[in-house]
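Readers should treat all values here as calculations from the given coordinates under stated rules, not as data from a laboratory. Keep in mind that this is a model prediction, so the values were computed, not measured. Cβ atoms are built from the backbone, for glycine too; each structure is taken alone.
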Structure 1
Amino acid sequence: MLNQFFWMCSGADTNILKTSSKAEQIKFAGIGGTVFFTAVMAFIASSYALYTVFDNYYTSIFFGLIWGLLIFNLDRFIVSTIKKTDSKWKEIMQVSPRIMLAIIIAIVISKPLEMKLFEKEINQVLLRQKNALTLANKEQIANQFTPGITELQNEITRLKQEIEAKEVAANALYETYIAEAEGRKGTQLLGKGPVYKEKREKHDAALIELQQIKTENKAKINEQEAQIKSLNNKQTAQINAAQPIIDGFDGLMARIDALNKLPWLPSFFIFLLFLAIETSPIFSKLIAPKGEYDFKLQDLENSVKTWMQQKTNQREKLLNTDHAINEAVYNELADEKELYNYKKQKAREILQFQADAFYKSQKNIVG
């Protein structure tokens, strides 16, 4: 039962194999097993690759099964169409396009499995890329908000400096009128004279201005700080909105790109392994000498070819014979006087009928 299944996988004629030797049956069972297990590997590889895209087991398994069946059918077709001939060069020319197709299939099958085998290393590469993308994203978003925040901060600094300047001026006026009262500066007269009162009034006016500036600038500073807080919140919101996209940067193309950044030698050996598996049925049929199955298949094909040639030749002979008979019959009829006279009479009647019809037509016109 298992042998017959593998014979079917090899694309061989099971009726011929049943009458062939044990060695031939084992050979084609091995070829069919290689085709079958290559399709199984293709199913596993494609399911994993599709899982990285759809992130759903059922969808990945469904399309992976379709891909595995497609690879199975292609491999079976490739192996079944290789015919043993008496010329090795003809066989090599026959399998060369099939080997190219096998190389393409090996690449397609091996790549997803490479991604699974080197998953940890790929995750490290993706982590570095995600970190770089996060920093670049923050820098790009910061470039949108930094000029506005800096301008607001500079305005706050200016308002604070304005308050400090007024405070320094008020303190200087305070020191001036105190020194005038103590007689240390100005008129150097002890007591609260007219100069003292004048300087005290300037100080009081400066205090009023200072209080007014403090009130106005504090309100402006609070407004500027609220705008800065709003811009910071918007910046944080944009960063948070973009972060899930960066965190999801682990799709199929991203993993293939990360795999290409790893050392190439391990991936190359895995590709060679799948290439050997994929091309082994082809080379086994190419290298193996003609066996009992090949001779029986060739005999069957030759018998069908001979039968078709016989039918074609028979139809050609029938056609030629029928043509020759028709030529002889019509040539003989051409020499018969009775048939000649009969056709002459009918031709005369037709000409008379045409002449009468033409006469009537012209008579009606002239009328």
Structure 2
Amino acid sequence: MTLLLAKNHMFVNKLLNWYTENARDMPWRDNPDAYAVWVSEIMLQQTRVETVIPYYERWMQQFPDIQTLAEASQQDVLNLWEGLGYYSRARNFHKAAQIVVEQHNGQLPADLFALKSLPGIGAYTAAAIASIVFGLDEATLDGNIRRVLARLFDVEQPLGTAEAERRLWDLARKNLPSGQAADYNQALMGLGATLCSPRNPKCELCPVNENCQAFKLGIQEQRPVRKKKAQVPHHTVTAAVIQRNGKILIAQRPEGGLLGGMWEFPGGKTKPGESLHTCLEREICEELGVEITIGEPFGVYEHAYTHFRITLHAFCSTILSGTPQPLDHTDLRWVRSVEFNQYPMGKIDRQIANKLKG
């Protein structure tokens, strides 16, 4: 046991020394206040640093503090977030800012339990904020840290299982050096993001390769172990570009579901054996309470979400009878194409909007 602890201590020292010399330049590290770190951690969930940086910089210009964010409209928040995906992050961040203003005098609480009680802040984000901002001795786990620890300690349990989570949290906590949690957590993240990559890890450059059990066994490409992925469902979807007097109808999606609060061109999924035209006529009747005539196709669009893929067929359409009602949406708007940028949209709907503007 004494020998194992000594080896682990050596691994941590080498990791921290490497981080001191190789920490990546990031705008939130130049401004390590609680709000800046909070913004970065929410944006970095399931998103690469290179993608996040320009969003972070625009965000801090428009919402420089918690109070400003809390007072903003959800539409302004979603507009600025557009393109980052996983839009529930933005909605939860907005709600959490309002709670912090109302219940914590506009200051993020320096307490792990209080942090985790805020919308959108789970175990990882709470521990990251607690260690980086408040200097608390809290270990954390993200995708990069899981991969690094699974290789260092040859974790055989598949990621996503309760056994693997218990083991990885235990390893992260046991090796945490007292008083250095911020650097320790960020060093593990940085190592996973730069050298200990999912494929073709740069083991020869790794500062802790002598301590890595997977490297010694030559199985680094096989760690972490992953559960076999289920086949990703594919859906065929239709959408109507409904025009009237130089304006186009868009609909706001309900807040609780996928892309909640975003705007779209109304339509929906085909049923088995259903033609594209039949699907679109049915969906528009169910969603808006109107009958339409379907005109020329307006493009075919592909997109992959986390758990499914879609192929969307858009059609130019006009209302045959009835007045559109938001039966399945929060709101409806007739807008000119030059106004589309005022309405946050998902990737495919933005492509349709841009094509209409063009």
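Each of structures 1, 2 was scored by Rg/Rh (Cα atoms, Kirkwood Rh); the highest score is held by 1.
Thinking of 1, 2, which structure, once helix-only ellipticity at 222 nm (-39500 (n - 2.57) for each DSSP H run of 4 or more, over all residues; to 500) is computed, gives back -13500? Answer by label: 2. Upon calculation of distance in nm of label points 7 Å out along Cα→Cβ at positions 47 and 207 from the atomic coordinates, which of the structures 1, 2 produces 8.8? Label of the originating structure: 1. When percent of Cα pairs over 22 Å apart, for residues 151-286 alone is computed for each of 1, 2, the one that comes out at 70 is 1. I have 18.0 for mean count of other Cβ atoms within 10 Å over residues 119-126, calculated from one of the structures 1, 2. Which structure is it? Going label by label, the one that fits is 2.
In this comparison of 1, 2, the computed figure 0.50 for FRET efficiency 1/(1 + (r/R0)^6) of positions 223 and 239 (r between Cβ atoms, R0 = 25 Å, to 0.05) is attributed to 1.
Here the criterion is relative contact order in percent (Cα under 8 Å, 6 or more apart), and among 1, 2 the highest value is seen for 1. Largest in Cα Rg over 2.2 N^0.38 Å, for residues 15-158 alone among the labelled structures 1, 2 is structure 1. The value 13.4 for mean count of other Cβ atoms within 10 Å over residues 135-142 was derived from one model only; which of 1, 2 is it? This figure was derived from 1.
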